[in-house]
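There are structures below to look over.
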Structure P
Amino acid sequence: MTGAASVELVGVGKRYGPVWALRGVSLRVEPGEFFTLLGPSGCGKTTALRLVAGFLDPDEGEIRIGDAAVKGVPPWRRDLGLVFQNYALWPHLSVFDHVAFGLRERRVPRGERLARVREALRLVTLEGYEDRRPSQLSGGQQQRVALARTLVLRPRALLLDEPLSNLDATLRAQMRVELRRLHRELGITTVFVTHDQAEAMALSTRVAVFDRGAVIQVGTPAEVYRRPRTRFVAEFLGAANLLSGRIESGRVNVGGGLSLAAADLGSRDSAPVSCVVRPEAIRRVADDAAVPNRLGATVVSAVYLGGRHECELLLEAGLSVRAELAAHGGAEAPKAGDRLTVAVAPEDVILLLE
């Protein structure tokens, strides 16, 4: 139904007065990718999307769509589909008329227009809703109308700016499934902006993490989560125990007599280092288990969350860490004051590169 064009930013910057909202951003989204711009509010990700869309002009650098520079090309000639937080549905138009609107503006013949609207509504599972008005639709259905209105035009790439942020948690989860299905079925190049780490992890082929107008790291969801380059990336992408120490004798000494084996120390020695241990990487083991990085701990607090216990642990070395301990059937639940033994695999001691 749709095409798939590459989207590329080369050394792009955007300035508001003396302040650079975005600077030195270089990214390439390959045809058919689901590429997410992820970061906190004010980091520049929406500015980047609006530059691609043509609503803003860069102060430096170049934007290319399908390997052609688009400097001076207005938004309506870039052949891009846009869906924003505000779905911009007109209260007096039916679902059918919303989806057909762009085709009418382009003078698409009636027969083709009818077929394309029906196909777009099938894609977003809204068959049978043609005559309904926005007030008769749920938030998720309204968002699907906005998607259908865009997809029916067969854009070369789809730009989504926080499209799930106005939905409640249940609807967001449902729409993540729908977006994955649509992308799998259509293969359309998609650039998705969000501040929600779960959305980025669930949907993306690759993720670009933004902070203060710059791209900090690009990679697959697994790469940026498992191998963050900086403390900012490590903390922004989920709960993280951040430990500072020094590499000594092939281990990471983090103080209090505690040293950890790590899988990727390389040849560094006597060097300061920061490392990350994710809470889910900490697992409970038998007191006499012969495993690397076995640690004694006291439970400070524990909360039951269905399949896991979210705990704060005080290690014998005096360090406080967060842990997500699996809630096995029949195993006694940890509680404040309990002493237990935990371990961290060397490959789960993640060294930060910067």
Structure Q
Amino acid sequence: MKRTEVSLAVLAAVIVIVGADAKWGSRAVLAAQAAKANARSLPTFEVDRAWPKVPAKWKTGDPSSFAVDAQDNVWLLHRPRTLKPDVAAMAAPPVMVFDTAGNFIKAWGGAGNGYEWPEREHGIHIDSKGSVWISGNNCPTNGLPGLKPVADDQVLKFTQDGKFVTQIGHSNQSKGNADTQNVHRAADMSVYQKTNEMFVADGYGNDRVAVFDADTGKFKRMWGAFGNKPVDDDSCAVVTPKTFPAGPGPQSFNIVHAIRVANDGMVYVADRENRRVQLFTTDGKFVKQLVKTDTPFARNLALSPDPAQQFLYVGNGQDIVVVDRKAFEIAGSIKLEGMIGSGHLIATDSKGNIYIAGTGAGMQKLAFKGMSPPR
């Protein structure tokens, strides 16, 4: 199979890095970035065309998200209700678990007693204690077939065997960005082990990062773009700006779609429709941002598994951008023959493999093949 070529063409795009104290920001020196990227090693990958092995008795709906546990088992969250009527009876449970070779392990999930399963499955996360977190992003007025007209305003916590543990928020109960009891169509979650806090990309109905205690579910704090107070602007419509003027960009998030907290406590937020990744401390202080407006940048996020987590992977339309986390600069991109694109949400395992959940496009494993030699 053909390995990835680390592309430097992406560096010719409009890339802006804005510091916390900069009024208008500064345009990156693209030639210098290209020179840096050309001098360093970058990860290489191959498409694993045999992954995964879904049992023949089941069909999966749109793959929405992946998570990886401490044993490197890969957890898929998919949307059974997106299957066509002729195969709907073969729908697999919404949570499916595979090993790194793609062998099926188990499946569970769906409606049950004592909790409100989301109408439209969106995000899945496995925390350091092994708990499974699940979110949804259904909107009452989206008109999607087969879905109840309610908002997914809750995040669910289960054991790895599918036993319900707790629920933060309740379906159709959000009161907006100031609400400390409910989320509103949350996209993604990341639990920071050192503080036992769950950081939620509360980004389809709300425009914020919301932080909760991962054991009790108690609300702790929240923030919007640039650390601002979040402002209500609830709509089912996903509106991508038609133009992207120079400067720091809008003062509010526009679909907070993915969130990752690195081991050093840096919080990365994918502000999808504004095509930027914003960087914060765990208390919500804005540090800087990386903006790339010429392509659908900031679709999703994942961290490389090396001890320093030196790379941040960022979905970028048909490729995945490799960001040098220390410099917060784009170092290259992953674009392979047969790759399904950057996906909807992505995850990495301890061996460096990347798992892509691509709603409408399927799911895929990019097998890590080592670091490229410096050029």
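When mean projected area of the Cα convex hull in nm² is computed for each of P, Q, the one that comes out at 17.4 is Q. Among candidates P, Q, the computation of mean count of other Cβ atoms within 10 Å over residues 160-167 that gave 19.2 used structure P. With respect to distance in nm of label points 7 Å out along Cα→Cβ at positions 224 and 272, the largest value across structures P, Q is given by P. One of P, Q was used to compute helix-only ellipticity at 222 nm (-39500 (n - 2.57) for each DSSP H run of 4 or more, over all residues; to 500), and the answer was -7000. Which one was it? The value was obtained from structure P.
We did not get these values from a lab; they are worked out from the coordinates using the rules stated. This one's a predicted model, so the numbers in the text were calculated from it and none came from an experiment. Cβ atoms are built from the backbone, for glycine too; each structure is taken alone.
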